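Each structure below appears as C-alpha cells.
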Structure P
Amino acid sequence: MAAAAWVMVVAVAVAVAVSSSPATCADDQEQQALVPGVMIFGDSVVDAGNNNRLPTLVRADFPPYGRDFPATHAPTGRFCNGKLATDYTVDSLGLAAYPPAYLGQEARSDNRTLLHGANFASGASGYLDATAALYGAISLSRQLDYFREYKAKVAAGAGREKAAALTSESIYVVSAGTSDYVQNYYVNPVLAATYTSDQFADVLMQPYTTFIEGLYGQGARRIGVTSLPPMGCLPASVTLFGGGGGCVERLNNDSRIFNTKLEAASDAIRRQHSDLKLLVFDIYNPLSDLVSNPTSAGFFESRRACCGTGTIETSVLCHQGAPGTCANATGYVFWDGFHPTDAANKVLADALLLQGLQLIS
C-alpha cells in the first residue's frame, strides 16, 4: 500500500478511536490519549538516549544525529536524524510527551516525567545478555530490573492505584534481535561454529520468552514485539557481508526464519495467558517494500545511507565531519548504516500503528 494510503487509513482509525473515548474534565492531555502510557524496551532502533549515560562507543549524542529533531535540532541519543518510529507512534496515541530515557537527566531529576511511561532501551542490546555485554549496553534483563524500579517510583509519587493502572493499561514495545545477529552471531566465529543460523534463532527464543514472561509478571498486558527487519538490506550489512550492491539474501533469510519462530513462540505465550495481548509487529515487509520500491513512498535512495559514504557509518563513525553526508535526508530510507531516517520512520510507524490497533481496543 502506498505511504499516503497508510497515513489516511491510520488517521481515520485513530480519529474514530479518539472521538469514541469517554471525555472527562480532568486533564485534556489524558482525555485525548488512547492509552495512559508507553513503555519501550530493546535496542538502538528505539533507544531515546539511555546509552548517553553509559561508557560505550554505541551512542548517538553528537551531531549530525538529531539535526532534524523537532524544535531543538540537536542530538538526543536517538540513532536517527530526527524522530524514531516509536516517537511517531506516541504522537498518534495522543500522549503529550515522549517516554523519557530512564537513565536520562529528565527522568532522574523529575519523577513526574515518568507518569506516562519510560524508555529503557539501549543501543546494541539483544535478547542475549551476552550481546549487550560485548558493547557495554543495558541488557534486557537489566532493563526489566529498571522497570521494576520505575514502578516503585511511580507508586511512591502517584499512588499504588494509579501505578497499577498505568502498568496494566500501557502499551509495551519491544525491539530486539538484530544486534544478536549483526553485532554478535555474524562476527563471532565461536557462535557461528556452534550454531547454524536456524539453531541460533531457536537459542534466542528462550530469552525472548523469559523476557515477555517477565513483563507479564510485572503487570504488562498489552505488548507489541517487532519482528526482525530485512537484515540483509541494511547498508552496513551489504558492505560487511554482501558481494554486490543488492541485499544479502542469506541474511534476509535468517530474518524470515527468526520471524517465523518468533510468531510461534508468541503463540505459545498467548496460550498460557488469556488476558495477555501479545502482538508481533511485522517490520520486515514494510521496510523491504521501502528498499525495493522507494519512489512509491516518496524516497529516491534506499541502498546508501545519508551519513558519510552511506555504506557503513554508524554511531561514532557517523560524526559531524563524516565526508559525503547528505544535506537533506528526506529522500533517504536510511540515516546511517543500520537505522532509518526520520522520514522512513514515519512511514514505518504508520504501518505498525495500523497493525497495532488491537492493542488499544
Structure Q
Amino acid sequence: MMRTYACGLAALVLLAGCSTPYRPPQFLEPGASFPGLIDFVAEADKKSGKQEADVLLVHGMCTHDATWATETVNTLAAQLAANVLPSASRSGGSGIITIPDIIHTPRGKLLVKSLIWSPLTTPIKQQLCYDQTDKSPICLGMPAFPGKRASLNAKAKDGLLDDCLPDALIYQGDARFEIQRRMREAIMNATENADPNTPLIVISESLGSKILFDTLAGMIEDKDQRAAQAARRDLERMAYLIMAANQIPLLQTAQQIPAPGDRQTMQAPPPDSLQLLLKKREDFSKDRRGPAIDALTLIAFTDPNDLLSYTLPPERYPGAIVHNVLVSNDRTYLGLFENPVKAHLDYLSNPDVGSLISCGQPRSALCK
C-alpha cells in the first residue's frame, strides 16, 4: 500500500514539474531570418507568374506510412490557412511510395511529393517483433514478450531500439546501395517533369536526409545522363532545405576507417554527404551561364533531449546559410527526462516547427 502511494505521489510531483524549455524555439545563430513556404510561392508569383513551388518530403528512421504524409501536410497547411487537395494517385514501383498533395495557399500552390521509404526496411525489422512488449502495427499477431520490463524501458526498447535504430543499421549495412537505387528511381519519378524555374523546398527527417543526400550525390556521378541531369536540376533549383532530427554527424562516423593515434581524422574528418552536395552545387553555380545560384538556406531543427539528433556547425557547411533551431517536442519532467520516442519523432507535428517552416522567421506578413 505504501509503495503504491509513493509511486502515485512521485507521478504527481513529475507532472507538477514538467516544462517545455524550448517553447518558443531558440535560435543558436544570432539575428536569425529566413523565409517560409508562403514566401517562396509569393516570390515565384513575382518572377514567373506561375504561383507554384515544389516541396519534397522525406521521412526518417522508424516505421512510417501514408498517415505521416497526411499529418505533416495538414500541419503545414494549417499555418497557412490553406486547403489541401489530396491526390488519389500514388506510385510505388520502386518499393518507395510517392504521395502527391497540393496545398492551396492564398498566394498560390505548394506541390508536395512525400516519399515513404519505410516499406523497404519493414520486412527486416519484423525479425525483431518477438522482442517488443507492446506490439507495433508491423508486429501485430506476434507472440507476447515473456519477460517484464519497466514501462519507460519498454517504450524505449519497443520504439527506439526495435523499430527505429534498425533502419540506420540496415542502411549502413549491405542494403545501402539497393536502398539508394530505389530512392534514385523515386526521386526521378517525383521531380523529372518539374519546371526547372520552379523553386524546390526539401523537408527531410533524420536518416531520410542522409539517404536523400547520398542518393543525389550518386546520381550526379551516374553514367546515366537522365539521372545526372535530374540531380543537377534538383540541386540547382533547391532553395530551401529543412532538416529535422539531424543525424548526419553521427552516421558519418560509420564511413571512416579508424587510425590509432591519428589526430588529423578528428580535426579534419572526410566530407559528409551534405558537404559533398553543397560543393557540387557550388561547382554548378560556377559552371552555369547567367546568374550564380543563391546560397542555400538550411534550417536544422533539434530537440536537445532527442538522443539521436545533432546540431549542424555552420562552419562545416560553406555554401549554406545555416540556422540551428532548438525546439521542445514534448514535456521535460523535473529537468530529468523527456520521452525519447516523442523527442525524436514529433518534429513535423510540433506546431512551433510547422509555423517556422510555413511562415518563416520573423513570421511572414502573408501568414494570418
Structure R
Amino acid sequence: MKLKTLLTTIAAGVLLANTAGAEDLPETKLTIVGGLSNLTAYQDFEVPFWTKTIPEKSNGKVTATIKGFNDMGLKGPELMRLMSQGVVPFGTATLSYFASDNPINEAIDLPGLAPDAATARKVTEDFKPVYEKFYGEGSKVKVLGISTYPAQVIFCNADIKGLADLKGKKVRTSSRTQAEFVEAFGGSSVTMAFGEVVPALQNKVVDCAITGSLSGYSAKWYEVSTHLLALPINWNQQVHAVNQKVWDALDPKVQDFLQTNINDLVDQIWDAAAKQTQEGYDCNTGADACPLDVKGKMTLVVPTDEDKALLKATLKDKILPRWAARCSADCVTSFNETIGKDMGLTASK
C-alpha cells in the first residue's frame, strides 16, 4: 500500500473512531459559571469552548450554557463555596479569591515566584495534586484543571520608573500577597473590585493598580493610566472545577470526554498567556506590534535587572516568610516538597 493511501486510511479510521465515540455519548446538558465576562480568558476561550467545541466534538450530544460569575451578580470569592454546596455545578474561580479561606490558595502565585509563563505553569503543575486532594477531601469539589490570566503587572496614573517608585503610592490590589508586595515597597494597598478601578484611577482614589496586562487593556485602563511597568508580579491562576456529586452523576464516557477536552482548553490558555502578556504591553502603549484596532498611549517602563533582583529578594525575605507563618505546617511542607524543591526556596514556620 502506498504511503499516501496508508495515511489517508489511518486518518479516516481515526475520524470514524472519534465519531463513533461521540455517538456513544448520552445526551447531557451542563450549566457553567465562568470567569469575568469582560476579559479575554472568558470571551476567547471559555465561551467558545463550552458553546462550540464541546457540542461539535460530541456531535451535539453534550451541550452547555455559560455565564460569567459577574453577570450572575456574584463577586467571585463565594464561587468555591457554592460549588461545594452544589448550587454552582461547574465553575471557573480565581484561586486568590479564596486566600482568606485558607492561605494554601496563595501557594502557586506568590509575587516574584514566577517571572514568566513557563515558570508559572511549572509551579502550578507542581502543586496541582495538593489542590486536588485539598478540595476533593475538604469541599467535595473536583479540580478539572488550572489555567491562568496573562501576567499581573502594574498600571499607574503617575510617573514611575521602577519598583522603588511605589513608595508612597496608593495601589489597587486583588489579593493579600499583592498587598504585602506593595507594602514591602512602601506603598499603601487598596482593595477594590475590578470594575471599580477605572473611576478610582481617573479620580486619583488610587495612583496605581495591578491586573493582567491584557485584562487591563480589555477594561480600557489605558484611558486612565499613563505608565505600565512590564514586570510580571504574579499570574492570578484560575481553577476549573465541578461539584463532586454532579461529576459522579455523569456517565463515565462523558466524564472522560470532558476531562480530555478541558485538558486541551487549559493547555490553550497557558500557551496564550505569554503571548497575551506581550500583547497587553503592545496594545496599552500603542506599539506597532499590537494586532488590535484600538491602541493606548501609555509609557512602557522596562524593568531593570535591579528591579528583577529586588522582586526576587522581596519574595524570599518578606513575602514567603509571611505566607508560611499563616499557612499550616502541612501546607508549608507541601510547598517545600514541590514548588520549593523546583525553585530553590524553603518556607519555614
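We did not get these values from a lab; they are worked out from the coordinates using the rules stated. Quick caveat, the model's predicted, so the values are computed rather than measured.
Here are some notes:
- When mean projected area of the Cα convex hull in nm² is computed across structures P, Q, R, the figure 17.2 traces back to P.
- Structures P, Q, R, by volume of the Cα convex hull per residue in Å³, for residues 78-277 alone: label with the highest value: Q
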